[in-house]
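Structures incoming, each one as structure tokens.
What follows is calculated from the coordinates using simple rules that are stated; it is not laboratory data. These numbers were taken from a predicted model, which means no experiment stands behind them. Cβ atoms are built from the backbone, for glycine too; each structure is taken alone.
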Structure P
Amino acid sequence: MRSHIPFDAIFLREDAPTLQGRLAAAIVRAILQSRARPGARLPSSRQLAQHLGMSRMTVTLVYQELISQGYLESLPRSGISVAATVPHRRVDAMPQGKLREKSVQWDKWLSEHDMPKRVIRKPDNWRSFRYPFIFGQVDPDLFDHHAWRDCARRALGTRDFSELSADRYGADDPLLIDYICSNTLPRRGFNAEPDEVLLTLGAQNALYLAVELLARIDRLAVTEEPGYPDFAETLRRASSPIHFLPVDEMGLDPARLPQNTRLIIATPSHHIPTGATMPLSRRQELLRRANELDSVIIEDDYDFEMSYLAPPAPALKSLDAAGRVIYIGSFSKSLFPGLRIGYMVAPAPFIARARALRAMMLRHPPSHLQRITAYFLALGHYDAHIVRLRRSLKQKRAVLEEALAASSLKIMGAAAQGGSSVWVSADGVDSHELAQRLRNHSVLIEPGEVFFEEPPECCTLFRLGYASIKAELIAKGIRLIQESLK
């Protein structure tokens with residue numbers, strides 16, 4: 001007698017965007033978890049539809065799809081049953097009791113690899129907050145999903161698939177490299193050859209590769225204070241000696257660089273977190289000083305596209321005649337953070353070493369994602385997106401500045417060209433405690449202490465990002481912050 005898969009073994013989860021997808025996942029899960037044998041009967045489409053409260057057509061379509069995938073089969077007068085060609089089955093887990101008695105003491109094994117001291121954190125459910133003043137996120141309403149799907153369809157088509165499904169052995173998508181060389185970099189004031197560009201999994205991956213190649217225990221590295229926490233943590237992981245150089249309203253001051261400086265990490269276009277832009281004279285002085293000290297500079301140019309109040313200042317790399325600047329850029333801030341497509345520009349010998357190091361870690365970013373991004377850029381969708389993004393940010397910036405002017409909060413720093421955040425102070429109030437109170441009112445801010453290696457005892461500073469919050473909610477959010485100060 002044939003066995004049956006019971007109704008209660010098939011239940012829906014929120015693990016797919018469509019009802020058909022959730023039902024298909026539920027049936028596959030029931031087959032695998034129950035270790036059903038070939039020939040085990042499933043409920044009829046009518047019975048299952050009644051049990052789950054959905055249309056019979058939906059169940060029929062899912063059954064047909066799973067038949068084509070080899071999970072199910074349909075036999076004459078036998079209904080739907082588990083196929084003998086199920087792709088994989090569960091294996092019984094081995095008993096672990098004895099192993100636990102001699103478990104690895106991971107604290108001993110990992111003692112030299114401490115967790116980062118400074119990490120920017122936000123709640124996993126930040127989207128459920130009504131007033132999310134957080135940096136690095138985007139308003140999904142600005143993104144052209146139809147255009148992205150069209151680019152994905154092109155990249156997954158027959159013509160591209162055979163090329164993109166092969167292992168590139170460390171090579172990058174020539175279409176994306178070509179766009180970066182012919183469009184992106186000239187907009188920053190300089191040019192590069194393809195062998196001087198490396199694609200990375202976001203700017204963070206580029207930073208890691210650069211520090212891994214350049215940092216040594218006998219090379220003093222200098223970075224900004226306050227500054228991006230990941231600069232410090234990446235250098236710390238590389239066992240590099242670090243000097244934290246306080247910034248002023250023009251960013252990092254080259255005159256204060258220690259005499260033994262060998263590596264400099266900076267954000268000259270939009271300093272993190274104050275937004276300060278390094279003027280041309282100071283950029284020239286930084287390069288002159290780097291030549292004098294025989295230093296190398298890592299330039300993080302993370303959001304130059306967010307320049308809507310004035311044209312962006314040329315990149316530091318555009319002034320670099322000696323090849324001392326390692327330039328890092330990213331499409332994640334301007335498109336969406338989950339994209340994780342960045343790039344690094346440097347002299348060819350450095351890029352060759354970085355490519356070899358990247359190949360040891362991950363070969364290359366996913367080829368199809370590179371090609372989708374390349375199409376999105378080359379077909380003009382990216383430029384149209386940037387126009388919408390800048391228009392939205394300009395509106396939000398005006399609303400935010402007006403709301404802050406009516407409050408007791410003080411703007412301590414903001415990018416003159418635009419940006420997507422402001423650096424704010426609430427006199428006499430610790431921003432960490434303020435952030436905790438504001439969560440009860442569905443308001444998220446970023447306390448400032450994480451940006452300091454040695455934060456003030458009472459850090460009144462915090463960052464307000466405005467890219468992901470709706471413009472009509474900004475003023476109310478600032479009023480809630482003001483009320484919490486009282």
Structure Q
Amino acid sequence: MDFLKLKNSFSSLPNDFFSFVSPQKLENPHLVCFSEKCADLIEMESSNFSLQECIDVFSGNTVLPSSLPLAAVYSGHQFGHWAGQLGDGRALLLGEVVSKNGIWELQLKGAGSTPYSRRGDGRAVLRSSIREFLCSEAMAGLNIPTTRALCITASKDSVYRETIETASVVTRMAPSFIRFGSFEHWYYGENLDHLKTLADYVILNFYPELKENENPYKALLSSVVKKTAELIAQWQSVGFMHGVMNTDNMSILGLTLDYGPFGFMEAFNQGQICNHSDDQGRYSYVNQPHIGHWNCRALAQSLLPLIGEVEEVQAVLAEYLPTFRSKYDELIHQKLGLFTKYPEDSKLIDTLFSIMQQSRVDFTLFFRRLSNLEIENFESNKTIRDLFIDRVAFDDWSVQYRKRLILENSEDLARKIAMNKVNPKYILRNYLAQIAIEKAQNDDFSEVNKLFKILESPFDEQPENESYAKLPPDWAEGLEVSCSS
């Protein structure tokens with residue numbers, strides 16, 4: 001078992017930060033799929049995934065000699081309310097790989113109960129593991145900061161959710177899985193020594209450039225606030241909805257973390273809620289930027305004892321909205337093929353989203369097709385306007401859009417090429433995931449692997465996979481996802 005050598009820097013923290021836990025074995029585990037790109041990141045040969053000993057490691061049946069599996073403790077605010085102690089209820093950190101591509105922690109999700117499982121079984125089901133694997137790698141394909149997914153292993157062992165399902169384990173990768181809630185845990189527990197220890201560990205290992213700063217804890221908060229604001233701007237720009245933006249699901253590194261009831265926008269609706277457990281719409285698409293700010297305030301409150309002055313914290317938090325707006329504005333201009341900025345652009349953009357909302361236009365298809373619009377050829381409107389119920393509204397908007405393109409001497413071909421580099425053709429639509437899941441539940445993993453490969457290159461045309469870029473079928477409207485997904 002020399003295919004992977006692990007180090008264990010997190011276990012060097014005081015024992016209060018975690019519990020050592022042995023993974024619980026699965027009967028006759030098998031491989032569902034793996035990511036070659038993730039294997040490359042940790043300098044692991046892809047051929048290892050054909051070995052049963054490799055499958056045993058990533059299902060939790062075998063512990064590598066260099067591994068010290070542990071579950072981390074943290075707390076958090078859930079749906080705006082303080083939830084107290086939480087922690088890795090179904091995740092185990094195996095250790096980290098140090099490669100030429102950086103440091104990557106490996107974590108098994110679904111490897112059994114831990115002291116933080118809160119009466120749960122600590123297992124993951126095949127359905128949720130497939131969703132997490134596919135979306136982690138889809139987001140990486142979209143160039144959005146995210147945790148990664150190395151592989152899925154599965155077993156016929158039964159797991160009880162709304163119905164009886166089968167068990168699986170997804171192996172996740174990230175430089176760190178430390179969350180906002182990791183800091184909240186020590187702040188609300190009034191353990192400032194551990195709070196400082198955690199902050200120092202994060203700065204030393206992930207923000208070393210801040211170590212010599214006059215106030216490194218303020219600088220840490222500033223870096224996290226900016227990364228979070230830019231991350232959520234990126235989510236909004238591709239229509240991604242996280243679904244459960246609790247503080248324990250927010251990465252201290254500005255990564256998309258914990259894929260549960262996520263969704264990608266299809267028929268455009270600012271108020272869309274992708275998590276059917278979210279009765280109040282707290283985590284709706286339109287609220288995500290606000291919730292990101294709210295979560296940063298929660299982190300700031302926890303770091304206040306280290307930073308020292310309320311005014312210093314407030315100054316950092318004031319950076320969030322300008323950073324979000326600037327990044328979002330930049331991304332929307334890119335999506336529209338605009339290389340310059342004018343004050344009147346906000347009206348053009350607001351009008352666009354208004355008519356998209358009225359016609360429930362497919363978010364991804366619209367921006368991809370918009371690249372085909374030609375300034376002098378109004379016939380090029382056809383495939384775009386077909387997405388609208390109110391086609392006259394689109395035609396009127398397109399007149400203003402053409403004027404704006406002429407203003408910056410835009411060239412059709414150059415603009416098309418640039419737009420297709422930022423507007424994906426393929427996203428992880430819920431119905432595509434559902435089809436792959438249902439086949440996998442019948443031991444056919446071909447669709448999981450095919451969909452995964454398509455999503456690795458979301459900006460490419462892939463004419464052989466054209467059907468994966470079509471509008472969702474009518475039956476897909478009834479699909480729902482929740483926190484158990």
> Here distance in nm of label points 7 Å out along Cα→Cβ at positions 363 and 459 has been calculated and equals 1.9, so which of P, Q was it run on?
Replying inline: Q
> Comparing Cα Rg over 2.2 N^0.38 Å, for residues 131-418 alone across structures P, Q, which is largest?
Replying inline: Q
> Looking at structures P, Q, which one was distance in nm of label points 7 Å out along Cα→Cβ at positions 123 and 203 calculated from, given that it came out as 4.5?
Replying inline: Q
>> So if we calculate relative contact order in percent (Cα under 8 Å, 6 or more apart) for every structure here (P, Q), which label has the highest result?
In response: P
> From P, Q, which structure was mean count of other Cβ atoms within 10 Å over residues 51-58 = 18.8 calculated on?
Replying inline: Q
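Out of P, Q, choose the structure whose coordinates give Cα extents along the principal axes in Å equal to 86, 58, 57 when calculated. Walk me through the numbers before you get to the answer.
On the way: P: 86, 58, 57; Q: 67, 58, 44.
Clearly, the read-out refers to P.
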> Which structure, out of P, Q, was FRET efficiency 1/(1 + (r/R0)^6) of positions 411 and 427 (r between Cβ atoms, R0 = 25 Å, to 0.05) derived from, given a value of 1.00?
Replying inline: P
